[in-house]
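Asker: Take a look at the structures below.
Please treat every number below as a calculation from the coordinates, not as lab data. Since the model is a prediction, treat every value here as computed from it, not as a measurement. Cβ atoms are built from the backbone, for glycine too; each structure is taken alone.
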Structure P
Amino acid sequence: MTAPVLVYDGECGFCLSWVRAVERRVTDGSGVRSAAWQELDLAEPLRRRAREEALLLHPDGRRVWGGVDAAAVLLLNSTHPYWWPVGSLLRRPLARLLGAAAYRWVARNRSRLPGAPARWTTGK
């Protein structure tokens, strides 16, 4: 791996919508690539994490950020300087705690949010 990889759930329309927005507004020109966890050969512990939260894999293979921490690192490393203050804020204890709570709520309820596959909302 030569560039960071943003890992998301490729079967989640809501997730895909957000990743596409991040690609356009945050990571364009930064070298970060995006991939669905279903397309990657991840070790089982990472596969389990990727089912629950977006991950950012560092190219060295030794560092992994998840959820709000992944978002903060992406924002801090954006080619657009206006994202840096937001990423910096998300690294502060209170904002990180609130951001993590919001992230968990969205992750638990993504099947009810716009873009969710019909099979999630109809039970098929």
Structure Q
Amino acid sequence: MKSIAHGDQPREQWRAGVETRMHVSARNGTAQLCIFEQRVEPTVGAPTHWHSVEEVLTVIAGTAEMWIDDEHSVLTAGQSLIIPAHRKHGFRNVGDEPLHIHAVLASPIFEATFDGPAGLVRRWLAEGS
């Protein structure tokens, strides 16, 4: 049996105003999921991107505008958005306070394709990959 202390996992500056902490991924032993949290400053978020797998975003605190393709919605604490695989989506903090997001991705690594120059991003691979 393997347990993981979330507080022991490093925090990373994903982009200005977005701090990410990967709780579980291929890096620490998962085979089918990655679970992470993000703390997001007002007006900042995740630009439009897509994954080859399903994702669930849950708002823990704050207010987020989230979108899938051209459909936008505002979510607050205790609400989740289910994002089907291959659908373009993103979010941003539309509140005055920090936004706290919990994410579950049906893949042991974070792999996303962003619109624009970033293109394909792969992170939190198994050690030695």
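Asker: Given a value of 10.9, 32 for Rg and Dmax of the Cα atoms in Å, for residues 37-100 alone, calculated from one of P, Q, which structure does it belong to?
Answerer: Computed on structure Q.
Asker: Given 0 as the derived value for helix-only ellipticity at 222 nm (-39500 (n - 2.57) for each DSSP H run of 4 or more, over all residues; to 500), which of the supplied structures P, Q does it correspond to?
Answerer: This value belongs to structure Q.
Asker: Turning to a different aspect of this structure: Ranked on mean count of other Cβ atoms within 10 Å over residues 69-76, which label among P, Q comes first with the largest value?
Answerer: Once mean count of other Cβ atoms within 10 Å over residues 69-76 is worked out for each structure, P has the highest.
Asker: To test your reading of the models, identify which of P, Q gives 10.9 for mean count of other Cβ atoms within 10 Å over residues 5-12 when calculated.
Answerer: Only structure Q yields this read-out.
Asker: Please compute mean count of other Cβ atoms within 10 Å over residues 13-20 for structures P, Q and give me the label with the greatest value.
Answerer: By mean count of other Cβ atoms within 10 Å over residues 13-20, the leading structure of P, Q is P.
Asker: The value 1.6 for distance in nm of label points 7 Å out along Cα→Cβ at positions 85 and 109 was derived from one model only; which of P, Q is it?
Answerer: For distance in nm of label points 7 Å out along Cα→Cβ at positions 85 and 109, the value 1.6 is produced by structure Q.
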